[in-house]
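Novice: Multiple structures follow.
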Structure P
Amino acid sequence: MKHLFSLMMLLTVTWLSPANAEVVKLVTLQYPPYQYQEEDQVKGMVVDIVNEAFKRLNMDTQIRLNAWPRSLSMVKEGQADAIFTAYKNPEREQFLDYSKTVLMPQEVVLFVSKDSTISFNGDLTSLADYRIGIVRDISYGSAFDEARKNGTFKKLSEATNLEQSVRKFQSGRIDILISNRYTALAMFKQLGLSGQFKSLDREVQSVPSYIAFSKANNLSGLRDKFDNVLQEMMSDGTYNNIVKAYSE
């Protein structure tokens with residue numbers, strides 16, 4: 001009887017072990033600090049959140065970084081099970097089952113030096129005379145992009161990438177840096193500049209992004225399970241702890 005009990009316990013452990021877990025195939029794009037390739041590993045803030053959620057569902061993940069159109073095509077055709085971090089629109093909803101819970105809000109904010117007196121009340125015209133650092137060909141949300149198109153800003157300073165823009169910021173050549181919040185915080189940390197800048201209280205715009213599952217693979221049930229686990233992670237502090245690890 002003792003041997004039978006031991007065998008049953010061994011089978012139970014084997015069934016629950018990651019080696020026997022179902023594998024979910026995920027696609028996304030290179031977008032640090034949310035998701036990025038480092039040597040042969042895919043890492044990042046959202047990668048850690050997604051991996052932890054599927055771990056709680058006893059599922060392994062295979063994550064592939066592609067150009068965004070390629071990732072969308074793969075999940076549409078059922079070559080991948082899910083995609084993140086995806087904005088929601090009617091066209092994509094034709095072939096994707098979106099999570100009900102927002103996976104990661106994409107916050108566009110304004111950074112100033114820590115002793116700056118600049119403020120922002122939501123009116124972009126109030127920033128017209130400041131030197132604002134931007135990265136060429138990057139969208140900062142419909143509100144800022146439209147204001148830029150209309151010639152609201154008189155002193156935009158373009159850079160080829162975020163690091164170059166931050167270097168300008170550090171040297172005092174711009175007054176305001178506009179960026180995705182966590183992308184900028186990760187860059188400050190990478191360059192040893194954490195604590196030198198602050199974000200203004202009012203965000204420019206926040207666009208929710210989600211994980212979305214392939215309708216071709218009939219995964220609405222898995223979507224619901226993922227939603228439940230994601231909410232659990234938000235409640236027990238795991239979600240916030242992961243975010244803090246990449247932003248402090």
Structure Q
Amino acid sequence: DRQHGTGMAINIGDYLIGIGYRLLNEARADIGAEAASDLIEKMSAAHIKLCEGQGAEMAWQESETFELAPLDALQIYALKTSPAFEAALYAGIRMTGSVGKYEALISSFSRHIGVGFQILNDLKDWQGDDNNKLISGQDALAMRPTLLLALALQTADDQQKADLKDILQGHSSDGARIDRLREIYQDCDVFTKAEALVDKSRARAEELAENVENEDFKQLLMFFCDTVLAEETPEAKPEPQVLMPTA
């Protein structure tokens with residue numbers, strides 16, 4: 001996108017999707033026509049849901065009300081990310097045989113994983129270098145309907161809401177907008193609330209995984225929880241070496 005432009009990026013993306021569907025069709029020789037048909041159906045359904053999620057985000061960006069409830073943001077997240085996890089999990093299981101009783105579980109598990117992943121992405125957007133404020137808060141500057149913004153709008157007072165609208169409309173410099181937005185988010189305890197929702201998504205996904213009887217599948221789902229929803233830990237830094245005087 002940055003090097004060749006948005007149009008070229010979209011065209012290449014469409015081309016790669018076309019290749020993906022062709023590969024699924026060619027897989028009939030190895031996995032059977034019925035399994036290949038099921039995979040194409042699942043992938044196409046996921047493709048449509050992902051587009052609906054992106055469309056919902058774009059529609060909000062074009063709106064003039066700036067109203068966004070936390071549930072609205074979570075629903076967009078469920079459409080933007082969860083279908084990709086669901087399609088990937090479904091494909092792996094279906095290529096080994098019948099999905100059967102796991103189909104509903106895969107859908108629920110993927111929803112929790114996808115929503116938690118998107119909230120973590122929101123939080124990581126604010127973990128930039130403190131010496132370069134333009135690194136953090138990029139989703140806010142792009143006026144995306146994030147959960148953090150929705151949580152802030154839910155508890156902000158009238159002045160804070162007016163400031164949020166001014167920030168989203170870009171009436172000041174990027175640095176000033178980021179500073180004020182961070183201040184509002186901290187005053188509204190947005191980061192703590194978002195972290196609690198990640199914990200809830202992780203707990204619900206782990207609960208579903210623990211109830212799976214097949215040990216191999218259970219371990220796979222737990223691997224998803226441990227990697228996709230991994231808790232952020234500060235990078236370990238070596239202890240400074242202090243030279244003590246000998247005399």
Structure R
Amino acid sequence: MEQSTKKNIACIGAGYWGQNLIRNFFNLKVLHTVCDSDPERLKAIKANYPGISLTPEIQEVLQNPEIQGVVIATPAETHYSLAKRALISGKDVFVEKPLALKVSEGEELTNIAQNKELILMVGHILAYHPGIATLKELVAKGELGKINYIYSNRLNLGKFRKEENILWSFAPHDISVILMLLGEMPVEVSASGGSYLQPGVVDVTVTTIRFASGVRGHIFVSWLHPFKEQKLIVIG
């Protein structure tokens with residue numbers, strides 16, 4: 001008899017994006033538990049997803065031997081601490097971007113996962129977009145010649161956040177794609193921006209990147225823009 005490789009998954013966070021993940025894992029028939037501190041959200045999950053276990057307690061998820069993997073869809077500043085707890089508990093982890101808010105925290109999580117031979121995956125969904133996959137293939141085959149410059153715009157009016165700024169909310173998509181296309185890490189990065197709606201929460205940023213290969217790029221992100229635009233340009 002062929003043994004199933006499917007794992008029981010728990011989703012921590014049932015907010016705006018967590019609801020998408022819950023739906024997808026439920027449709028894949030691997031969703032075991034949903035964890036959220038908001039009783040109204042859990043009530044809605046119970047109505048829409050029969051048979052799924054519900055809990056407001058994260059520790060209950062981490063101590064459950066029936067759960068092999070944890071999905072983290074909580075505010076960005078909690079990603080590091082929750083992912084660390086899940087990994088230490090022996091769970092595979094899928095965490096929404098960004099992985100962490102400090103390089104040292106991201107490196108620590110990576111080391112824990114490697115040492116415990118666990119999966120640690122970040123939700124960089126554009127890496128699986130067919131258009132991006134085709135673009136990567138064109139770059140790898142040299143169809144675009146020598147890559148000189150890459151820029152991206154990710155602009156919208158909203159969704160405004162209090163927990164994280166626009167750089168952490170929007171730019172990880174574009175950063176992940178640029179790094180994947182070039183296959184190298186930058187040697188220089190600078191970013192500047194401004195806060196206009198809430199003190200201390202940046203609404204607009206422009207990031208410039210320089211690579212050892214000579215490629216340069218910039219990333220313009222804003223949730224304070226009059227129209228929606230998602231654009232990635234590769235110049236070779």
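Quick note: the coordinates plus some simple rules give every number you see, no bench work behind them. Computed from a prediction, not measured in an experiment: that's the story for all the values here. Cβ atoms are built from the backbone, for glycine too; each structure is taken alone.
Novice: Of structures P, Q, R, which gives 0.05 when FRET efficiency 1/(1 + (r/R0)^6) of positions 38 and 158 (r between Cβ atoms, R0 = 30 Å, to 0.05) is computed from the coordinates?
Specialist: Q
Novice: Hey, another quick one. Hey, Rg and Dmax of the Cα atoms in Å, for residues 30-109 alone derived from one of P, Q, R reads 13.1, 41; which structure?
Specialist: R
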